[in-house]
Structure P
Amino acid sequence: MSTITASDIFSLLRRGFRDIYFLVSGFDYHHKEKKKIICYPRRPFNPLYMMSKIRWGLPVKFTSSPQEADLEIYFDDHTNSHFSKIPFSKNRKSINKNCNNISKSYVDDVFTKVFGYSLTVNPLENNGLILEKSEENAKHDGKIIQSPILSDFLDKSKVYQKVINNIYNDFAIDYRVVWIKDDIALTYVKYALKINRFKSKTVYSKVVPVKKLFSNQEINLIKKFCKNFKLDFGELDILRDRHTKKIYIVDVNKTAWGPPDKIVLKDGKKAIQLINKKFQESYLN
């Protein structure tokens, strides 16, 4: 089990205050009629959630009444979601209703079918250094181990993957893609110290145009992945191997926090504006 330090608590509080600032600065002051959103199984009240910023920055409000709702959002951050008891409506738009499995193995299964190559390796075979990490969402427990391992040490709650070389000098570089309905809304580049490459400890992040990060072919494949994954609103974590130049989708988050940590306030506000604009065009007009 990872240890929570005073620095971790301070970082979370600092980010919380930052995101409250984003909420206040982006508050929608228009008195136009608001669309009503119902959330299953719960509402995203935490200001760190991107959906909270959409709630404050657009003419929308939450409702508990299925009869009044204009839009339904399936907001569940468990790895596997079950909505069998929820009264689905055929007459209104829905978000992430069919996106109910974000396990690491399922992410790679869809990725492999779309891209034609895989992250997964057999830990019982000699594949050199490999990555072991949890199937579950938001564990940040990845560690590099030597293969092969004995079958007695195989952990069925883990996945075993290639180690992607995204290290440049002292930093690990990740790409984060924001997906809304049928298109990429924007992309971030995130930097972490290489010693924290598998933890959620970004030291710097910025908004970068998608075409500066990916080729047209890669963009088309990312779009195909999201559609096959049945993701309506969320984020992808993507790594590029500096040797092979291939990209790998390593994680899908359908209850995203954003913008990412350690982003300049100006860039953060710009990101929220872009996401809100795309969300409104896609689901509220």
Structure Q
Amino acid sequence: MATQHSRIAARFMVAPSVVLLFLWMIVPLVTTIYFSFLDYKLLVPKPTTWAGFDNYYYFLTDRTFIASILHTLAIVLGVLFITVVGGILLALLMNMPFWGQGIVRVLVIAPFFVMPTVSALVWKNMFMNPVNGMFAHIAKGLGFQPFDFLSQAPLLSIIGIVAWQWLPFATLILLTSLQSLDGEQQEAAEMDGASVLSRFFYLTVPHLTRAVTVVILIQTIFLLAVFAEIYVTTAGGPGTATTTISYLVYMQSLVKYDVGAGSAGGIIAVILANIVAFFAMRMIGKNLDA
């Protein structure tokens, strides 16, 4: 058992890293809150003045704000649907014994380790390019007109690119959960005459519930801040068709050089992300306690 002296010594040893982590989080947040109340434009040669809540009002009344929230939600929900459904199917396939199973698992998980910028560049130039892309060559070979994905279906293209990146993560988590499923229950249900679909819906799906909720929570936190894929492929366009809340903050801060409005947008984005995370945590907490 740890003595009082050893516990105090352990706290002193951990304290420097905790303090550094706290400063690493709190200093940027406090600075952003401070700038959000200033009329601070980098290209305007005038003294920085106090703006109050004008930056927040300007950001919230921007005609692109509501659209950016809807685009963000569309990306989150679309990617979650693809990764959860696709992850379950891939996990079921990889859980079956077959030759080269280890190599296939490595290949399936590999996309998760590709940097988002590199992934977006590959999809933009090698797959979705309407002239030299692989999909264009396939369409021409079948006698169809090539489809310009990033111009004619930009939001769906972004969802597809991001889902391709996150599908391996969901597959890995779900496969790990699937391997802990009791085989005796499956055999007993099969002996009782239960069909494959019945065993899937009444045994496999309830067993995967916790893993699915974990996948949803972790992916939601990261998907709310999708940026690199949009920046590399569509730059928020055409028009504002793929502008998300994070990309709108970037536009205000580093394209329009309005630090005050960009900071206000960042704080609003943090608040919205925390609201989503709060409800997601409550939903997952109920599922984990069940």
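Taken together, the values in this text are just the output of simple stated rules run on the coordinates, not laboratory data. Please read all numbers here as calculations on a predicted model, not as lab measurements. Cβ atoms are built from the backbone, for glycine too; each structure is taken alone.
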Can you tell which of P, Q yields 1.14 when Cα Rg over 2.2 N^0.38 Å, for residues 104-231 alone is derived from it?
P
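Here Rg/Rh (Cα atoms, Kirkwood Rh) has been calculated and equals 0.97, so which of P, Q was it run on?
Source structure: P.
Assuming 16, 29, 39, 17, 0 is P(r) over Cα pairs in 10 Å bins from 0, in percent, for residues 72-143 alone as calculated from a single structure, say which of P, Q it is. Each step should come with its number before you reach the end.
On the way: P: 16, 36, 30, 14, 5, 0; Q: 16, 29, 39, 17, 0.
Comparing all candidates, it corresponds to Q.
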Re FRET efficiency 1/(1 + (r/R0)^6) of positions 152 and 168 (r between Cβ atoms, R0 = 35 Å, to 0.05): value 0.40 computed from one entry in P, Q; matching entry is structure P
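Could you figure out which one of P, Q the value 18 for relative contact order in percent (Cα under 8 Å, 6 or more apart) was computed from?
The structure behind it is P.
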Taking 12.1 as the value of mean count of other Cβ atoms within 10 Å over residues 184-191 derived from one of the structures shown (P, Q), identify that structure.
Q
State the single structure among P, Q that was used to calculate FRET efficiency 1/(1 + (r/R0)^6) of positions 96 and 200 (r between Cβ atoms, R0 = 25 Å, to 0.05), giving 1.00.
Q
Figure out for me which of the structures P, Q the number -8000 belongs to, where helix-only ellipticity at 222 nm (-39500 (n - 2.57) for each DSSP H run of 4 or more, over all residues; to 500) was derived from the coordinates.
P
